[in-house]
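Enquirer: Next come the structures, one after another.
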Structure P
Amino acid sequence: MKQSYNVALILAGGIGERMHAVVPKQFMEIDGEMVLLHTLKAFQKHPLIHEIYLVCMPEWEHFVRTEAKKGGIEKLCGVIPAGESSFVSATNGIDYLGKTIKEPDAIVLVHDGVRPLITQDIISRNIAVCLTHGNAITALQSHEAYLVTPDGYAADGFRPREGLMRAQTPHTFPLSTLTRMIKLAEEQDIKESQSVFTLAGELGIMPLHIAQGDLRNFKITEQSDILIYRALKALEE
């Protein structure tokens, strides 16, 4: 497999409304460590990651840089202002990388800052699948069928579990593909999409290739997720 220049783009611009916490969930300190720092450490540790960039709200930049320095995150090369939505934050980050990264064939792993238990294997698989197939979307096979509920209260259909996969992050693409995607989105007046991979789908950038995920790579969203995070983090140590 050919060598590549690999960059992590960590999205940490959320305000954590569903957590109902004093600070956004990515900046919460759990068992003596900021959640986001644990995420950054995973990419710092991986030998194939060359640079890390972080998207966050400007008022948190100094705090993040201070904590990253204390935590030994030497690969952190830039902090990018977040936008009013995750979509805008992602496009801000991609636009910044397009103007900053000098490696024309750089591979970018776009990852949620609130998925702190990403494994080294997931990072490796994303890079390998992207190099082989042109993109990589971290996902897990679904073990349940899904109800279709237009209003969130009553279902009028279902999707069998066969053929369904549950997406996680990273979503991994060559930087050239990502910059083309945000240009196409602007031309088509797409102002919102749930994620980088859903934007790729809307733009017809298919097929999207699967990098096997891991149940540990879950997104901290609700208060109950903190208990799961604590338990799994303890097993790491």
Structure Q
Amino acid sequence: MNIVIVKDYYELSIQAAQIVAAQINKIKKSVLGLPTGQTPLGMYNELIKKYEKDEIDFSQVITFNLDEYYGLSPLHPQSYHYFMWNTFFQHINIKKENVNMLNGITENIDEECQRYENIIQIRGGIDLQLLGIGENAHIGFNEPANVLKSRTHLVNLSNSTVKANSRFFNDIKEVPRQALTMGMGTIMKAKKIVLLASGKNKAPALAKTVNGLVSTRVPASLLQLHKEVTILVDEDAASRI
């Protein structure tokens, strides 16, 4: 596990974008696993700048998003489908057919989850998986539990996750209580993983991830078992390491 501590969120975003750009410039047909949320926003903005300067070409890149709220259509302003297209994909030259996302309004959850797993396998697996981390150390929407599911699945969101995400909604009652997410096994199969963390509110979870025992009660701690993980954090998030 390689830990890189940078000064602030701005530096974190720049370095994260450089890692992604280096991956794509080395392998044009890279398969990326992408997160949503506040933390990767700066990285996406920096990648857009690189694209506008002709420093990076997304035309052959394939992406898989980590998760999606269950019950929200792709057109819902808080769906991750909407988030990704409006904040990132529409600003670069990625091909629509190369963007893969979970269907939050599927009528058959098991089929949708298996479809996603099949496509990842067909595409040769994920080359670089980007991750954020929740305040309870969840990654994707893999919440702390006695047992974690390995593959893409439906999950019940914890009260702490619902509360944390309520800032994006008009009312906490509007926050979905379930989500579709890649499982920990799917995430751990990625060839390389980069976890991004910013802010003092992430410091306790990050300390448990890096220094604690490997436990399903701290999902991010499983990253200790991966052979090529970079933890990229700002000074605030790293304050308890």
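Enquirer: Looking at structures P, Q, which one was helix-only ellipticity at 222 nm (-39500 (n - 2.57) for each DSSP H run of 4 or more, over all residues; to 500) calculated from, given that it came out as -11000?
Expert: P
Enquirer: Name the one structure among P, Q that distance in nm of label points 7 Å out along Cα→Cβ at positions 122 and 154 of 3.8 was derived from.
Expert: The correct label is P.
Enquirer: Now for a different question. Matching task: 1.00 is the computed value of Cα Rg over 2.2 N^0.38 Å. Pick the structure from P, Q.
Expert: Checking each candidate, the match is P.
Just so you know, all these numbers are worked out from the coordinates, no wet-lab data involved. Quantities reported herein were computed from a predicted structural model and do not represent experimental measurements. Cβ atoms are built from the backbone, for glycine too; each structure is taken alone.
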